[in-house]
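These are the structures, in structure tokens.
The numbers here are math on the coordinates, done by the rules we state, and not lab data. In this text, all values refer to a predicted model and were calculated from it rather than measured experimentally. Cβ atoms are built from the backbone, for glycine too; each structure is taken alone.
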Structure P
Amino acid sequence: MTNIKFGTIGGGVMGEALLSRLIAQKVYLPSEILVSEPQLQRREFLTEKYGIGTTASNLEVAAATEVLFLAIKPQVFDTVALELAVATDRKQGNNGETANPKSEAVIVSILAGVPLSKLEPAFPGRAVLRVMPNTPATVGAGMSAIAPGKFVQPAHLELVRRIFQAVGEVVEVPESMLDAVTGLSGSGPGYVAILIEALTDGGVCAGLPRAIASQLALQTVFGTAKLLQETGMHPAELKDRVTSPGGTTIAGIAKLESNGFRSALIEAVKAAYLRSQELGK
């Protein structure tokens, strides 16, 4: 493999989502991407579908020149980090050279619960960023939060921002906020999925065929989000606009309020935030 710019350790769903969009938007050519993945069947699938290089060797991927993307399970991080560290030490010992962080790829981690305080010692002197994406990234509609480490320069940040803009929107936050990000946008698709499922069931309960109820629920949630996003309107303003005195919408909202709908969502975000904190200890 030559001229590998973007290396990914882990060829799972999120890794595939990112590389597929990077290729589609021509951020990287397939020939510039290399993925390490332990499962042969998965490697063959990725190569056949995207035309990228795949390998079982993490060390080959670590030779990427621009980005080393960590998309593995958090529990195997220590093993992978040790493998890369041993190889780096051996290479430096053979060459009698000292690593130059400016010439090495930026490290991008989407590992939940693995803080910069653990990532940075594994890649001494390297630019390391933590990113919390979410599952809508698989269709290019994700929300990613970037937390830069202490060696990150503006050019690194711009590169990583451009990469994750390929799968949706991007915000930059301090690492201390990533647990809150996890509770909201990281776990949020699960909350919204339950909302859509419940709206569908409500439609069925009211006499609609399930296929029609599902279509109505999906498009209502999608359209409302798009309206708020494109107009910048506050959700409370939209709610006020669609509620007429003694009407159907305010009757439905009153029932939501009496059953704790609003507070349930707030508590869900808080619970996921606290759980994320626990996992990071």
Structure Q
Amino acid sequence: MPEGPEIKRMADSLSKTIKKKKIVSAQFLYPTIHTLNGLKDISVVDVLAKGKTIIIRLGNQNSIITHNQLYGKWTVNYLKTKIKHNRKLRIEFNTEKKAARLWSATDITLLKSKMEDRHHYLKNLGPDILSDSTSKDDVIERLRSKSYFNKNLGGSLLNQNFIAGLGNYLRSEILFFSGLLPTIRPKELNYLQTVKLSEAIKVISVRAYKQKGNTIDQEEFSDRFGNIYNFRLIRHMVFNRENQPCFYCGDTVKNFFKVLGDIIIVELAKPSTSIFIVS
């Protein structure tokens, strides 16, 4: 499932393609949005991401809110581009040159823009980690709140009501750079650990957005390792690197524990340095 950085980059692409652009034609093929097919003129006044949702605000003061879940996918292509898959088309906006399409998603809602906060997903959403208005202090406040102070980090970092936009690979890298076990609860952290964790949550998420999902600090990594590794082939410090050597300590990244049901897999690199991966 795409995480906040991927959704925000997709929203950026959609915005460049259809926001305040002439929509030559459009299709709305999912039952919850069929009524839009009767409109003569479709205009898009804004496109934005909140957590793992994309919100498309229309000129008629309605909003289309989509969540990709596991199988949904937005694409932007030139009109002449041939489609080479069998996904089901849900939404299509055609401009004079390009087509923005949503495929296979099943969580698609149409409602008045002024009622977006009542959406079943958005109404309980925590602060969006990629929003400029969400600061490290906001993250500390969430960590110290009654709802999450006594809950383990492994679970909270996937809870969109805690912080919106985080997911498996971000959780992995956040725990790695924070040097914390996923079983630790915020109440067990001292002040410096709490600050370090809040910084990791914000900085790594923004870095992943800016670097197309890559969570490694390119400058720091190059300074430390020089030309030993091909940086372009390395996206994460520990995520998806089971049975490979840890870049820092050399030990093998190994399986730590599994919690079936939530399908949480935590992988441990080196206990003495608390380097972890969650995938």
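When Cα extents along the principal axes in Å is calculated, the result is 65, 45, 34; to which of the structures P, Q does this value belong? Write out the running numbers ahead of the final one.
Numbers: P: 80, 39, 32; Q: 65, 45, 34.
Among P, Q, the structure yielding 65, 45, 34 for Cα extents along the principal axes in Å is Q.
Taking mean count of other Cβ atoms within 10 Å over residues 151-158 as the criterion, the top-ranked structure out of P, Q is Q, with the highest value. 4.5 is what came out when distance in nm of label points 7 Å out along Cα→Cβ at positions 23 and 199 was calculated for one structure; which of P, Q is it? Derived from the structure labelled Q.
If helix-only ellipticity at 222 nm (-39500 (n - 2.57) for each DSSP H run of 4 or more, over all residues; to 500) computes to -16000, which of P, Q did it come from? Going label by label, the one that fits is P.
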